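Derivation of every value follows stated rules applied to the coordinates shown; laboratory data play no part. Only a predicted model underlies this, so the values are computations on that prediction, with no experimental measurement involved. Cβ atoms are built from the backbone, for glycine too; each structure is taken alone.
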Structure P
Amino acid sequence: MKKKESYSLPLMHDSQIPLAFPVNKNAANVDGAIMAGDIGATKTNLALFEIHKGQLTLVKEKSYRTRDFSAFTEMVLSFHRDKMPVIDAICLGVAGPVTRGKVKGTNFPWEIDSEEISRGLRVHSVTLINDMEANAYGMAALGKTDFEVLKEGSNIPGNAVIIAPGTGLGEAGMYWDGAQYHPYATEGGHCDFSPRNELDWELWKSLHQKYGHVSWERIVSGPGIYSIYQFLRGFRGMPEPKWLTEKIKKGDAAAVITTVAHEKRDPICIETLDLFVGYLAIESAQFALKTKATGGVYIGGGIVPKILRLINRELFTENFVDAGRMNPLLQLMPVQVVLNDKTPLLGAAYYGAMALMN
């Protein structure tokens, strides 16, 4: 039998990345059951945790296709198919802007209302936070092996940011108070993509014709990889080989393109991956400058950890440190990839646990 995973609450141990959690009680005196969720456009991860004497123990975990359900409560009933346990707190990290306990997914059709969930499931404490806030809070559970350096930098205390390309592009800030980080949500991925050269301009025109507003999310995401690829096919005048058409039909387009690029089997796929890496670096640097993130840039999400070995690190650094007079500042900022795909789920569990202490 697989051993149950346990995690110390942040206030009970020294985290590699110290996160600020608002609590009023001693964690050692709080017991209960917490349901945590990481709700994304493509996939939703749910987990049930028990909290006892400062330890969160994973009891049950399951993943679902988000679009297979029309409401969160339907998914919960599927998760607890046998018997609904007593749940003391629910915390959900949701891919969308949370306002007054409600959120409508940016890339999926649900509306989630904390009060409706509380009534429907008879759970007093229901908290919704942005999925990127959950991502940031979850880093309190991580150790050194959960990170890999993408770009070296200096060890200067200060604000930090996390950026996560997946089905969309999530971004969150982490304000440094001198001792701990305070995560906060943003919707920076929906800010305007800004072309820097003629090729960027042609890409912008192509996407503008298709979508109207062209945000960074349209490019630095899984669908963005495919959009870059489709644009380059037409712009370079290079028809898609039949073998590649078949691969894309059978699998995830972005995954196929990055794999073929790594195998150096198609020049358009190679150029697509290079452009994606460059755009990721540029937007990471833009966000870091706006927040003066001397504490570092963290890259999470469902794409970059999977293609980390394919990333041209010199190309990333060249595009990251490319802001004229601010280059010396950008050179100081380390960039690390978050390798643990449970980070947002753990962040939601931690946040839910803290709700029991207030």
Structure Q
Amino acid sequence: MTTEPRTIRLRAPDNWHAHFRDGPMLDFLVPVFLDSGWRRRIVAEPNITPPVLTGDRAVWYRDAILERARAHDPATTVDPVMTIQITETTPGATVRDARSKGVGIGKVYPFMVTTHSGNGVQDYDKIYPALEAAQDCGLIVQFHGEHPSDDIEGLNKEAGFTAILDRIRARFPKLKLTMEHITSRAAVDWVKAQGDGVGASVTVHHLFTTVDDVLGYSKASGGLMRVHHGCKPQPKWRDDRAALNEVVLSGHPRFFYGGDDAAHLRRRKEAEGSACGVWNTMAALPLLVDLFDREGQLDRLDPFLSEHGARFYGYDLNAESVTLVEEPWVVPAEVEATGMGDSVVPMCAGETLKWRVRA
């Protein structure tokens, strides 16, 4: 006698923070997103080279993603959410023009804190004209929440950034904003203390790892540094990870999924000056189903993945669905990046996961 494996049908999930890259990497990554269950709204972060700074370039980037998606699946319903980067020189007119072209998000990076942030912000007062325009025209602003000052050490940069956001909130009380890929109890507490106009995205890797997993002090690390777990902002302490899990599993409506899927070729990760980013695209949905299932909170997974973010960003809920089956599979140790003479190492490389996305 055979027993059919459990299946879980979810509303098609949204991903409110993801990196598609450009060129051959874009060709490689788009099919992986679709095959891994990310088939609806995905925020296309703008820190490619050259960056997405205008509405016209955001339209070009959306169309480039859609072209690759349709080549892989002519019936795709994926919807890249257009985003521009806001820098110290972004005028309000550029923000308003981008909004008129359908751009819904402006992204602010701190100077030299993360990938391709050489044009990031040092003096946040200089982006006030852009923020005023965003407030007026309804553009939602995402903040990479790490303080750019060298005086604030790495693991304290996220907590330190809330002071910058306090000033922005005081100046622009109607500006809708998010703190991206939060990692700390300090960030959780700050977002919870704000009103309905403030949200936060949470990644799967920050729900599962701590700084010890990166530096090689955890049992899971086997005593070895794990460069493929290194990202910005860095995972923090166990208490911080606990705070993220607590707020996500509680069903708080202003915390939603943003994967910060950040693929880098092995030669960029396994080198002096290792690139920051975790490529979690393939493992994310299986890990999240397992987490919410183990904690007896499966009824709160759909809202985390496909309701809280949609409502915050002003979208209707998806009509499509994705199905996962309780069937073990082994995450590839690496995935060949076609045409680039290299590979990318996914999160949970070589590990057996309990759930998989049904094609």
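Quick notes on this one:
- Distance in nm of label points 7 Å out along Cα→Cβ at positions 77 and 333 from the coordinates reads 4.6; which among P, Q: P
- Relative contact order in percent (Cα under 8 Å, 6 or more apart) - structure with the largest value, from P, Q: P
- Between structures P, Q, the calculation of percent of Cα pairs over 25 Å apart yields its largest number for P.
- FRET efficiency 1/(1 + (r/R0)^6) of positions 37 and 53 (r between Cβ atoms, R0 = 25 Å, to 0.05) - structure with the largest value, from P, Q: P
- Structure responsible for 120, with volume of the Cα convex hull per residue in Å³, for residues 245-316 alone calculated and labels P, Q on offer: Q
- At a computed 0.20 (FRET efficiency 1/(1 + (r/R0)^6) of positions 29 and 325 (r between Cβ atoms, R0 = 41 Å, to 0.05)), which of P, Q: P
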